[in-house]
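*Asks:* Following this line, the structures themselves.
Just so it is clear, none of the values below were taken in a lab; they were calculated from the coordinates. Computed from a prediction, not measured in an experiment: that's the story for all the values here. Cβ atoms are built from the backbone, for glycine too; each structure is taken alone.
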Structure P
């Protein structure tokens, strides 16, 4: 793993002119029922669960408030593993769509909710109430639309019911603290971007003058074989040493500030 690009990150952090708040959203927690006789899928599902636990353990190691976006479909019936894990590790949860299935016409921007349908609103609120019974205060009053895209009428209706929308900031819209600013994934190949590219892009964001940076991760797309978890371990350890960075949960009624241990 190249120390050269990590040195660039250290230099950038050491020369920041202002402090920066950062927060972490990890998408696409999906509970499934896999028949016991489907050995291949069973093995892949166990590997998936290991990835999820591994990124949570890393986030907790560095005192980063973990926020996971959970797909409601099948969760109430098949989500016991995740519920136990999230409660044990103390992570925050938000709803992430209904089925995470792309709807609408080909050629249009990806969205599960391209048009308003009353039944979508009813189902979302029904799942929210069920998840509240399961997670209590660990469930955030937030709805995260798949593909970071939702029709304005449904967004307004959810806002009126007390749910904040967490999507993604774009150059065309005013920045919002509840939206993510950076995605680690290269969606043309559904894998982590090259690690040097990630460092360069993070440094550019840190130098942009942004006061808050939301990071979007997808545990499913991380690879043990490619050293992705070791990369994040090193990345977090460097950020952890900076006096200019603090990790927050932007959705808490009062921002949860984590005082990270510093080098003497």
Structure Q
């Protein structure tokens, strides 16, 4: 999912979230220029949870625990929001997440709109389905974007979190901090229009695919299609995610 949806889910599951919860819920996607891989950031929930149990009860430890709770709501392992979006949702015979199920119909069109190879279109199409959640959630609650922006611009918080993460991943804290600082420049935290979302996604495509020339008008049309396509069942999906991710957090004791 994209940032607003992750912040929305945190607020459904955690009473009075702290800035560290908001930072954690989007941290797995802070991969632009990051030394970590997608697998490391999305499938290390158990490793991070174990780290929280070694830190005692200091203020830094409490902040890191809040951060990890946010990370767990996001990731694929254990089963956070992205498991149900990317990996498996519902009773489909294939193991496909919600966004991939809906995105398959526009995979080829999305590849053309992004200016990338056809075989990469389905992944990008699933991104557009995820983006289709952002604008409605933001318009219903614009404060989601403000709270996220505040956490994602808090360099003191970044430093405290990066100092612990550096020991977990054996990676320089400065490199982890740099990826956190970069995030605000590559996401849309105030997605008031489909056009703004399309422009943001075009930036991401150009960063990930050298030489790509994404068509923002075509991307906007596909996001609009996706908003309409998910309208009938998105609430069932969100309700399932609240229940399932909430149960996982309880099992992880975070």
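*Asks:* Taking -19500 as the value of helix-only ellipticity at 222 nm (-39500 (n - 2.57) for each DSSP H run of 4 or more, over all residues; to 500) derived from one of the structures shown (P, Q), identify that structure.
*Replies:* Clearly, the read-out refers to Q.
*Asks:* From which structure (P, Q) was distance in nm of label points 7 Å out along Cα→Cβ at positions 29 and 197 calculated, if the value obtained is 1.1?
*Replies:* Structure of origin is Q.
*Asks:* If distance in nm of label points 7 Å out along Cα→Cβ at positions 141 and 173 is calculated from each of P, Q, which structure is the one that comes out at 2.0?
*Replies:* Computed on structure P.
*Asks:* Right, something else. By the measure distance in nm of label points 7 Å out along Cα→Cβ at positions 101 and 125, tell me the structure among P, Q with the highest figure.
*Replies:* P
*Asks:* Compute distance in nm of label points 7 Å out along Cα→Cβ at positions 37 and 181 for each of P, Q and report the one that scores greatest.
*Replies:* P
*Asks:* Figure out for me which of the structures P, Q the number 24 belongs to, where relative contact order in percent (Cα under 8 Å, 6 or more apart) was derived from the coordinates.
*Replies:* Q
*Asks:* Between P, Q, which one scores greatest on FRET efficiency 1/(1 + (r/R0)^6) of positions 117 and 229 (r between Cβ atoms, R0 = 35 Å, to 0.05)?
*Replies:* On the way: P: 0.35; Q: 0.90.
Biggest value here belongs to Q.
*Asks:* Can you rank P, Q by distance in nm of label points 7 Å out along Cα→Cβ at positions 21 and 53 and just name the one with the largest value?
*Replies:* Sorting by distance in nm of label points 7 Å out along Cα→Cβ at positions 21 and 53 in descending order puts P first.
*Asks:* Give the label, chosen from P, Q, of the structure having the highest value of percent of Cα pairs over 34 Å apart. If you can, show how the numbers build up before the last one.
*Replies:* Details: P: 18; Q: 13.
Once percent of Cα pairs over 34 Å apart is tallied for P, Q, the winner is P.
*Asks:* Among P, Q, considering only mean count of other Cβ atoms within 10 Å over residues 13-20, which has the greatest calculated value?
*Replies:* Largest calculated value belongs to Q.
*Asks:* Here's something else I'd like to know. P(r) over Cα pairs in 5 Å bins from 0, in percent, for residues 77-156 alone computed as 3, 15, 16, 17, 17, 16, 11, 4, 1, 0: which structure among P, Q?
*Replies:* Structure Q accounts for this read-out.
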